[in-house]
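What follows is a set of structures to go through.
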Structure I
Amino acid sequence: MDVEVWSDIACPWCYVGKRRLEAALAKFEPLDAVNVRWRSFELDPNAPAQREVDSATHLATKYGTSLDEVHAMQHRMDGVAAGEGLEMHSELTRGGNTFDAHRLLHLARAHDVQDAVKERFMRAYHVEGEPIGSPETLERLAVEAGLDAGDVREVLAGDRYAEEVRDDERTAAALGIQGVPFFVVDRGFGASGAQSPEILGELLRHAFEAQTASSAGATTS
């Protein structure tokens, strides 16, 4: 059973959604029948590699609101994350372009360490305040998560996996995905947003039941 998750590293709800999916998977059997794949989605494809202003100032300018309102929003977000066991520090986030990070996640997929690299990138951005658009930072984080430094440098120096990122984004558009996180199971069942573990568990069960019924029908036909 294939679980595809469209998300962006710089999206706090995507980090919360990752934890909630993990909680749902922890209660799902047979777990070994589930293959999770992280798909690319850029919330801001035109973002610079690194922004010169802090995240609160950027958001206040973008949405025409006050810094106090943004700080309150960030505080609420951190509270939601804490409920999932995440020590998120939204005030430390340093916005930037995530395209290269997504390319490295495709490299990680090829080496069976995609989840570890995804987790490291998200923790670095949302908890540690790392600049996710910095090539030097990405290399260090990717190596910490299990990728070979030479492979990482090779990807960052060229355009390898760029088409794979764009293909993920085209698929998202074809599926009608406009926001993330977005969970798709076997390309037949979907859920938008950082749904609760209970709802994600129901999504998994419905997909598994459909798959089982389809297999049984094929056997008897």
Structure II
Amino acid sequence: MTGKADARMTRARVLLDFDGTVTVTDTVDAILERFAARAWIGVEEEWKSGAIGSRECLARQTALIGATPKEIDTLVDTIEIDPGFDELLATCERHGIAVTIVSDGYRRSIERVLARSGHDLPSRSGVLEYRGRRRWKLVSPSARSACTSDSNTCKCKVAEESKLPTILIGDGRSDFCVAGKVDLVLAKGSPEGPLARHCAGNGIKFEPVANLAEAAKRVAAFIAKPDTRRAA
């Protein structure tokens, strides 16, 4: 199963976060916790305080990783996929909704998880580039110099690429900026989670979802609305 909608019949699109959304836990955090020097935690605090953007944060953290490609892949292979992922993609395919993964994390992890799940989806993310001798570098092909969050992946840039009705499914800080620029926000996880709190605090309409199976139902309901059909 590919999860791809026919471009000639595409009625809407989903921008799907990856870490903590497609996966149950954050693959970047798992890699850093297992393989990075402890200094990565201090860099994380700088980012959370607003002192640095997420691209600088992840670039500095990535440089602290000491692991072989096999060690990283083996770890990623243990990370659980949300059980509703298949249902979400089947719902989107059935209703002519294109799905793109937009992630502030690593493409290597995304490709590894998608291969395991049997799905083929377009994605925008950073690249975890192996430099040899257990060292790594972050490359950010989807960054934008004008990005207000200095993100590794500018999700606002991706959102601007189409006029189709757009649904964001995410859970964290990397989704904050784009949340106000889409037609529907589905905030995964606890109603007190980062994205839900951000939307609530900034007057952005959102719907909390516990998992991707619930998200699939909300996506189907959204596309069934008469105003959505006219917009598409």
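Coordinate-derived values only; no laboratory data. What you see is a predicted model, and the numbers here were worked out from it, not measured in a lab. Cβ atoms are built from the backbone, for glycine too; each structure is taken alone.
Annotations
- At a computed 3.4 (distance in nm of label points 7 Å out along Cα→Cβ at positions 22 and 166), which of I, II: I
- Ranked by relative contact order in percent (Cα under 8 Å, 6 or more apart), structures I, II are led by I, which has the greatest value.
- For 14.1 (mean count of other Cβ atoms within 10 Å over residues 38-45, calculated) the corresponding structure among I, II: II
- Entry that produces -11000 once helix-only ellipticity at 222 nm (-39500 (n - 2.57) for each DSSP H run of 4 or more, over all residues; to 500) is calculated, selected from I, II: II
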